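Several structures are given next for inspection.
Every number here is computed from the coordinates shown, using simple stated rules; none is lab data. No experiment lies behind these values; they were computed from the predicted model shown. Cβ atoms are built from the backbone, for glycine too; each structure is taken alone.
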Structure P
Amino acid sequence: MAASYGAKVGICEDYRVGGTCVIRGCVPKKLFVYAAEYSSHFSDAPGFGWSAADHNFDWPSLIAAKDKEIDRLNGLYIANLKNHNVEIIQARGRLRDRHTVELTSAAGKRNITADKILIATGGWPQMPSVPGIEYAISSNEAFHLDQFPERVAVVGGGYIAVEFAGIFNGLGATTHLLYRGEQILRGFDRDITDKLNEEMGKKGVDVRVHTRVTAITKTADGLSLALSDGTVLGVDVVMYATGRVANSRNIGLEDIGVELKPGGAIIVDENYKTSVDNIFALGDVIGRVQLTPVAIKEGAALAATQFNDTPTVVDYGNIPTAVFSQPPIGTIGLTEAEAVAEYGDDIHIYKSEYKSMKFTLSGRPERSLMKMITQASTDRVIGIHMIGPDAAEIIQGLAIAMNCGATKAQFDMTVAVHPSSAEEFVLMK
């Protein structure tokens, strides 16, 4: 974007172009989710007249197919940068002063200078201090396991934890989800998180809340996890998804006076300027909203402001998001707890729980839940939450309506698309 406005641009990258999302995040994760869903689809098939059949899953084939797609996407990113005359500098960068970056690569070291410098180094998995933590993996390594494990424990309760618990379970592993908090997906609407916990249990995931791993020990046949309730759990792999931290260490920020928050996130103003006025930062490394589309919006705003004479700021309100758990979640706006805190009793709650038509013949016990929250005095929709098939696809369209200030009456006057799950949002009473 900056190059299209006429800036001379170079990107210093010490691994592959594409960032966490493309290389070791959202994209390979969702490919794995698709793969894991087939086990349920196969179970559903006899209800629709298909004869039962044996199906064998081959982990190396999935890894190879995933790697091929990531290679393709990486190539597209490289081509796009080159088409815009952006120089790709394959090296490790470290700031030496406010205008100088030291580059370290196999060819040695050299310096490069720039008028403006942007730090967009993203985040990195955080591993807690637990005896034996060296035997654990993060989501980074989960994408490259040599063998598919028969027994897995996922530690954590956020996006990554519930998604990978569904992946491992769907692909055939005995799966445990261990979370120290009261309920998984802290910060999401409680009706939605309760429903996810219930549905994951139906699928065979052993969800344990108020549970911590106190030690990890290597054994002859895998790993032994000592748990806070005094029990011991035997697994082949333990994956930690206990948060991500800003990837800001060892790149020279402190040496030149760039101010950081205690956890390492870079402090910036509304225009992504750091405490050093020609150095900017955005994306996960500033610790605001750790979502790829948000980072893209931030990058577009920075480029337009700095290189197109068009001051632009990002609106962080009403950001839609999806969790590719099984079943998936789509959400935007206030949770019920947040709505009560902000508006008191000036709210209306609408809920619909049902079995998807897709599962009426298959016999799958999965149920969906939709929830809408409005401000009673204005009728304005202030929160929409869904768990069930196609939740991510549905929430995108509803996000547009919410950002246009839609009211419940406007939802009500909209003709339903029948038969569909989405129609429930215009039929709620």
Structure Q
Amino acid sequence: MRNFRFRALAAVVAFATALLAGCGSSSDSNGNASVRLVNATLTHASINLLANSSTIITGTATDTVSAFASVEEGSPSLQINDANTGGVLAVTAPTVSKDQKFALIAYESGGAVRTSVISEDTDAPAAGTAIVRVFDAATDAGSIDVYITDPAVDITTLSSPTFTFTSSNSVQASNFISFGPGTYRVRVTGQGNTSDLRLDIPSVVLASTQVATVILTPTTGGTLANGSVLVQDSTTYVATRTTSARVRLVAAVTNGATVSANVGGVSIGSGLVAPAIGSYTSVPSGSAINISVNGGSVAAPATPLVPGSDATLLVYGSAGSASANLITDDNHLPTALTAYKLRLVNGLTGATAGPLNMDVNFANVANNTLVGTASPYSVLSATVAAAQLSVAPSSTLTPLYGPVSVTLNGNSVFTVFMLGDPAIPVGTPGGPLGVLRKDR
């Protein structure tokens, strides 16, 4: 294939001020720097850019890039506002030199708008070649591989990816590598697992002497990725948002019942014997959800699967009259490396099943979590090697699970699932049990 001779693992370096060090492109007649704004946010249809409190770019729509605007050299205060509400979304003050060109990328992670800066001063390659780098702002996706290939290539046959990024809380960028002009496909997978597809950009057209940056940004769920291609000194900017979602099946119906489900024809669990917790599976978002318990159909949740989301499909209650709830999972990692996120999912069955509380180190972290629902996430500090975890009915102080000593590492996301019938003694088949699952 035409780009095999260019494929090699690139050295991945942490994004730093060095990315702003340009190659001398003249960008402003007054000797100022030049900036353009990329709107890669998830929830802001249009954004503005202010420099030192003065508006310099207006109305940059989602999945577009603005024209260049002049900005003072030094460390100008760059502020991004929502164009419709005027609300301040993010403020940054990068160090820039006169005559530099750079792009300010606005994206979202865990509901917060973040910014990153990439240089647009790279020397053009020789005629007959294009150069490409990958800018990984989708840090919540963890360790990933990036394949840039002929569109027809089966990546499972390749011995190595084009780029590899290790897990980091900091934005990273690869070195540039060369490709021949033509059409390529960009695929992002979990590191070392070509079947764990996080993003597929089916067509990227590279032209002679072109300098292109593939930008990866977070999704609503935190594990999949959105992508775009920004071409230096060009209005070309092509955004590709993932059309997939990830969902796992939890069989929380009466003990021993079998549960199956598929989304758009993709199985997420077949014949799971309750209680059971399945693994995440990538499915086409927005597709119909089909559920059965002991072969009988169960009504699907009305809430659709959102592109880029992670979700838990909880099937609970008695086998003869089961219900299903689609619970949103937030698998964005905590901001602090020493913190972890924890929540409770109440999948209890039986006549005495009711709301639950959860304690960590004898402090309440989830309160009155109803059957068939999940508590909000608590962000906690991993200050001790082992934590004391317990779950009890909201109406009593007698735990159904714990206290038990568990390891809750920092930089992680956890869910405690409560399954079974609380009317059956703890430790007896069919009785209540707690399952601690590390989601990230």
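Tabulated values for the structure
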| item | result |
| --- | --- |
| For 23.6 (mean count of other Cβ atoms within 10 Å over residues 130-137, calculated) the corresponding structure among P, Q | Q |
| FRET efficiency 1/(1 + (r/R0)^6) of positions 242 and 306 (r between Cβ atoms, R0 = 25 Å, to 0.05) derived as 0.10 - corresponding label from P, Q | P |
| Structures P, Q, by mean projected area of the Cα convex hull in nm²: label with the highest value | P |
| Read-out Rg and Dmax of the Cα atoms in Å, for residues 210-257 alone, computed value 18.7, 62, structure in P, Q | Q |
| Ranking P, Q by relative contact order in percent (Cα under 8 Å, 6 or more apart), the structure that comes out highest | P |
| Answer label among P, Q for the case where helix-only ellipticity at 222 nm (-39500 (n - 2.57) for each DSSP H run of 4 or more, over all residues; to 500), calculated from the coordinates, equals 0 | Q |
